[in-house]
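See the structures that follow.
Please treat every number below as a calculation from the coordinates, not as lab data. Only a predicted model underlies this, so the values are computations on that prediction, with no experimental measurement involved. Cβ atoms are built from the backbone, for glycine too; each structure is taken alone.
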Structure P
Amino acid sequence: MAVVAEEEVIIVGAGQSGIAVAACLSLRGVRSLVLERDDCVGSLWRKRAYDRLHLHLAKKYCALPHLPHPDEAPTYLPRDDFARYLDGYAARFAVRTRLRREVRSARFDAGSGRWEVEAVDLATGRPEAYAARFLVVASGENDEKFVPEVPGLEAFPGPVVHAAEYRSAEGMRGKAVLVVGCGNSGMEIAYDLAAAGAVTSIAVRSELHLVSKEIWNVAMALYGYHVPAWVIDKLVLLMCAVVFGDTARHGLRRPAVGPFTLKLTTPAYPVFDVGTYAKIRSGEVRVLPAAVKSVRGNVVEFADGGRHPFDAIVLATGYRSTVRRWLKSEDGLIGDDGMAARGYPEHWKGANGLYCAGMVRRGIYGSCEDAELIAGDISELLLRPKQQDQGDAAAAAAHTNGS
């Protein structure tokens, strides 16, 4: 396959992480190309996010490098506002993208010292080949929706949608709807359904830390002042006790590990309450504290033996990375789950010019840090040969003048 483009840096993924890396490289004078499977930048926010979604962190924690949100922007940006921000960001820093390109293979060729990337133009079906000295994996943790295998689910008579396909509760008034999954998407979709008049249940099989946006902003501020995580945990749990009381009484058990420590050391995010907890306490949202076991007709059976009929099911069961399908590298940067194999802050750099951005589950804030680190490292590596050449030239001139 003939190489269609020789690049300094290839970035896979035009989400927030990919365009942030491209922008930071551009500001350092390094040319890059972003390959994106979808037809736009930030496709997660445009095509896989429900209508009522707002960012859970204040806007100062959700700005990409070198472009803060304007003062007049709301503290918690709506989905569409953030999508427009990503468009403006890519335009501001002249991010070079090739859209509708699905990467099928990326491997390092030791002979040429370059990454060989094979992709398909989804618009035409034609294969393309690229070569680059550096490769940045930025395809994110929300790459492909995960649908669990549940016996009988395929024969459920009503609609079954993944959270990636859910937009609003239109048409659900009076219907019995089960939300499977108690992460941020599941809890917020449950609220959306209940507020629209659906008879809503949510399957909660895991422990979770329920927090408010305001409480978590206090935690983020304290972390910025280098307050120890265990101190932040104690303060956060104290505030949660005042605001929510004992959530376990309503089926929401908290983990033994504090919320901030858990976020720093595991992939587990806290769940930001958008009003769901009040509806749980009032009975408008029913908590079913067990995993889904099977489906027979319109009846769902749970691991604790419970059986309940439903008219519709929303699977808020998360996503998974597909990186391991196309990245042909065994240097230990990317684990079997397609995410960063090493924990923060040693997660972002591999061997042979391989990097990953936004692959350690630290959200938009983490994407910013990764982008600056990667761009700084690449620009320094590119600068070294030039400095060496200049040094050699200066030494040769001095030798000539001396002779």
Structure Q
Amino acid sequence: MTTIQKKAVLGQSNPIAHLTEADIEQLGIELDAIRQEVLDTRGAGDAAYIRRVIDVQRKLELGSRAVLLFSAFPPAWVLGTLGLSVSKILDNMEIGHNILHGQWDWMRDPKIHSSTWEWDMASPAEQWKHSHNELHHTYTNVIGKDNDLGYGIMRVDEDQPWTPASLAQPIFCFVNAVFFEYGIAAYDLELGAVIAKKQTKEPEFRRRAKQVLTKIRKQATKDYVVHPALSIPTGSFLPTLAANFTANVVRNLWSNSVILCGHFPEGVETFEKRSIEGETKGEWYVRQMLGSANISGSKALHIMTGNLSHQIEHHLFPDLPSNRYAEIAPKVQALFEKYDLTYCARPMPQQVASAWHKVIRLSLPNGWLATTNRKNAPQQLAVLYKMATGDRRTRRLLGRKLESEARAKAA
């Protein structure tokens, strides 16, 4: 995941080295044409789609919550928990995420509009739109600008220095996945940076923190107080409480996995800050193409991922209706082939495995995993121990040796 700008220096293949400036700008023109075609054909069918999905989600949630009133009976608990999990995923992915992107603002329906929609997540819509729509989608995969890369808690590139704390990265990633909605809320608040700069008493931060706490209180009251309390007459208070917690964890694990698949597997490129200075529209498009990955699968999978299974198309055209991504995906893939670029798409199990492999690989010093095998594992563990307990100079010297051995092995 070395930044594209350093690949040539390290003797690695640069995926865009063969493109001229004219090629890149022509590619941008062709992508603009695909986007305009969708804009020109949006209509009643698209509006009917999102209204239908919202209707199904609401009925599924109400039905599941009704079943959970009798969740003391195991079959009711399983059925209700499954239904509630699916409804929360739909609310988060295909509905909330895409409405807040403004994908349906053209309908001019005040009930389905990015300025009025609120979702079943800990993060207030207003704050999420700033960190996601304005920052992430502007600076996709730019190291030091796109905080979605690792959410500020993970090492996401070989060029970032390795520290002993990096060893805990897989644990951080898993805990963040389980409680993903709260991690996103803290991320939207820029909580880590605010604490580091001792700005927790500033009025603007306090205002935003109050918004988050109010939202969390409302969500917790609904899921962990009101709904379980309604189940008391059937002796289902604790089962209903457990069902709501389970549904939230399932939704968090699913949405985290989808995000990892779209941004972090092998084959996804990262970029340096200097690369976006004076960036043209065509260059921005190329960055979205190479900084994203798709998940191949069924129509049901696409809906359950909020069509972020078409992450490449979403990064290229974040404001187009999500139901149209499958339609334009073949056209986008054809452009990848025309300009000799790699269209990164795999089934979900492969993408999840690839992303987690990278999480683990980058938790270790550069080259350590590549140079370790069964025979030399004891020696390699000794090297890792020395790096974890040694000073910066020790880490630097041993790290250089590992990288040199890894390059030699690759050659």
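Quick check for you: by distance in nm of label points 7 Å out along Cα→Cβ at positions 209 and 281, which of P, Q is greatest? List each step's numbers first, then the result.
Values: P: 2.1; Q: 4.3.
When distance in nm of label points 7 Å out along Cα→Cβ at positions 209 and 281 is computed for each of P, Q, structure Q gives the biggest number.
If helix-only ellipticity at 222 nm (-39500 (n - 2.57) for each DSSP H run of 4 or more, over all residues; to 500) is computed to be -10000, which of P, Q is the source? Please list the in-between numbers first.
Numbers: P: -10000; Q: -17500.
Going through each structure in turn, the value belongs to P.
I have 2.0 for distance in nm of label points 7 Å out along Cα→Cβ at positions 137 and 193, calculated from one of the structures P, Q. Which structure is it? Could the numbers behind the result be given before it?
Details: P: 3.4; Q: 2.0.
The correct label is Q.
Among the shown structures P, Q, from which was the value 22.5 of mean count of other Cβ atoms within 10 Å over residues 81-88 calculated?
Computing mean count of other Cβ atoms within 10 Å over residues 81-88 on every structure in P, Q gives 22.5 only for Q.
If you work out mean count of other Cβ atoms within 10 Å over residues 89-96 for P, Q, which one comes out largest?
Structure Q comes out on top.
Matching task: 15.8 is the computed value of mean count of other Cβ atoms within 10 Å over residues 49-56. Pick the structure from P, Q.
Details: P: 18.6; Q: 15.8.
Working through the options, I get structure Q.
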